[in-house]
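See the structures that follow.
Please treat every number below as a calculation from the coordinates, not as lab data. Because the structure is a prediction, the values reported are computed rather than measured. Cβ atoms are built from the backbone, for glycine too; each structure is taken alone.
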Structure 1
Amino acid sequence: MAFVRLEKTALSYPTRDGEVAALEDADLAVQAGEFTAVVGPSGCGKSTLMRLVTGLRPPTRGHVFVDGREVAGPLKFVGMAFQNATLLPWRTVTQNLLLPLEIVEPHRSKLRREKKAYIEKTEHLLETVGLAGFGAKYPWELSGGMQQRVSLCRALIHEPKLLMLDEPFAALDAFTREELWCVLRDLWEEQRFTVILVTHDLREAVFLADTIHVMSARPGRFLHRHTIDLPRPRDLEICYAPAFVDVVHQLRHQVAGVRR
């Protein structure tokens with residue numbers, strides 16, 4: 001059974017002019033440990049998908065299942081990262097990383113008496129993303145790329161089964177973005193959590209994902225599914241390989257087609 005499954009799922013938002021359908025008859029299956037990317041035109045419902053899967057919004061119709069159970073409210077075993085790092089400026093990097101542990105059980109009950117172990121865990125994660133020794137810094141002392149590294153660590157600190165990423169690198173320059181592709185690649189290779197990445201960057205999707213789903217224009221549906229057969233682990237040089245470029249061109253053609 002798929003770890004994440006949508007069955008004929010729809011979500012509409014109320015407006016002054018009536019209901020607006022964001023997602024309609026959406027069917028999706030993501031296996032445990034799979035790295036999935038979702039691409040499509042602006043306004044197609046990609047961010048709506050994140051709200052449904054994480055339990056932040058109930059579907060208007062249809063069903064959403066995660067880890068074998070129908071989603072009935074916010075899920076505690078999900079990590080999330082967004083286009084903006086959304087770090088609390090009055091807390092240090094380490095304190096920002098500890099924030100989910102102050103909220104999510106069973107960590108919340110253990111945090112005070114096992115704080116040293118949790119601090120060591122934050123230090124290990126920061127070292128993994130190239131930020132060893134930055135735990136005492138504040139967000140405003142970090143570059144945008146460094147803040148996004150911290151955001152990734154915060155999303156993973158409570159060892160989530162599912163990581164949801166909504167355009168996490170879109171605001172960064174091309175070189176920093178590619179650096180963070182590799183950071184995310186290495187974190188996933190090490191831990192093999194399930195990932196759903198929402199992105200407009202087709203190269204990013206092909207570089208990172210096992211499977212890519214192409215959505216229609218609003219109301220969003222899943223139109224195409226691509227299995228990415230490029231070997232792992234992937235180095236940035238693969239972005240120039242003919243097989244990589246072919247998949248990007250195919251995706252671009254499909255996304256351009258649904259925008260018309």
Structure 2
Amino acid sequence: MSTAPAAAGWDCHAHLFGPYDRFALAPERSYTPPEALESHYLALLERLGLSHGVLVHPSAYGDDHALLLHTLARQPALRGVVVVRPGGPLPLSGLRARGVRGARFSHRSGAGGNFAGSASFDDLRVLAPALADAGLHAELWTDCRALDGIAADLMALPVPVVIDHMGGFDVGAGVDAGGFRTLLGLLASGKVWVKLCAYRNLLNAPDWQAGRPFQQKMVEANPERLLWGSDWPHLRVTPAPDTAQLLAMFKDWAGSGATVRQVLETNPETLYR
């Protein structure tokens with residue numbers, strides 16, 4: 001059995017795929033990624049100088065959590081986030097003892113507002129009391145344009161909420177855009193956590209440094225509710241970014257070693273331990 005590296009810090013967002021001869025993808029899926037194995041991810045953590053990771057169940061596996069739960073059983077330094085729907089096959093009770101800490105849902109602007117294979121915000125509303133009983137938080141894939149319509153609902157949920165990908169900020173709209181200011185308000189409340197994973201919001205920007213003021217505004221709003229996630233293996237982004245450069249970019253934008261330690265060590269220990 002392989003082990004995670006002995007270092008400090010957390011990568012709070014990654015996905016595993018395969019080996020496919022043992023953990024086959026769902027027959028009905030919207031994408032077919034190359035294998036991204038447990039051993040590959042542990043090697044990445046070692047290269048990054050990190051000791052812990054959070055694995056998010058990908059939609060390409062549908063309702064089959066076998067790979068995620070198998071990996072968590074083998075790797076005590078890892079934690080997991082599942083995808084569940086009301087009446088689904090995976091019971092919430094007992095998941096925390098198996099290393100699971102949250103359940104992921106989707107609510108985005110535009111047609112449908114939901115990603116194929118994901119659980120919806122309506123599912124979250126229904127399941128929130130059960131998540132609280134199971135000791136799990138809610139993780140939400142959304143964007144700033146959608147946040148105004150659900151901000152009050154997020155504040156009323158009986159569980160902490162973790163927002164992926166820096167809330168899908170619009171780099172063109174800038175840090176004074178209404179949706180981004182809503183995100184900052186949620187962050188400042190302490191109810192909501194945000195994963196600092198900027199690159200998907202910057203793919204069409206001429207210079208990724210355009211993301212710096214967005215991270216800095218989040219640090220100003222509440223550094224105690226920020227996490228960093230690699231988003232490895234960077235699905236459907238070609239060419240894939242260098243994960244080490246993404247981590248270096250976060251550190252550069254953080255402004256101080258104290259903020260880096262807060263985000264990489266203190267905050268995830270609070271949420272995922």
Winner on mean count of other Cβ atoms within 10 Å over residues 66-73 once structures 1, 2 are ranked, highest first: 2
Top of 1, 2 by volume of the Cα convex hull per residue in Å³, largest first: 1
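From 1, 2, which structure was mean count of other Cβ atoms within 10 Å over residues 98-105 = 22.8 calculated on? Numbers along the way, then the final one.
Details: 1: 15.8; 2: 22.8.
Comparing all candidates, it corresponds to 2.
Out of 1, 2, which has the highest value for distance in nm of label points 7 Å out along Cα→Cβ at positions 130 and 202? Please list the in-between numbers first.
Values: 1: 2.7; 2: 3.9.
Going through 1, 2 one by one, distance in nm of label points 7 Å out along Cα→Cβ at positions 130 and 202 is largest in 2.
If relative contact order in percent (Cα under 8 Å, 6 or more apart) is computed to be 26, which of 1, 2 is the source? Mind dumping the intermediate values first?
Numbers: 1: 26; 2: 17.
Only structure 1 yields this read-out.
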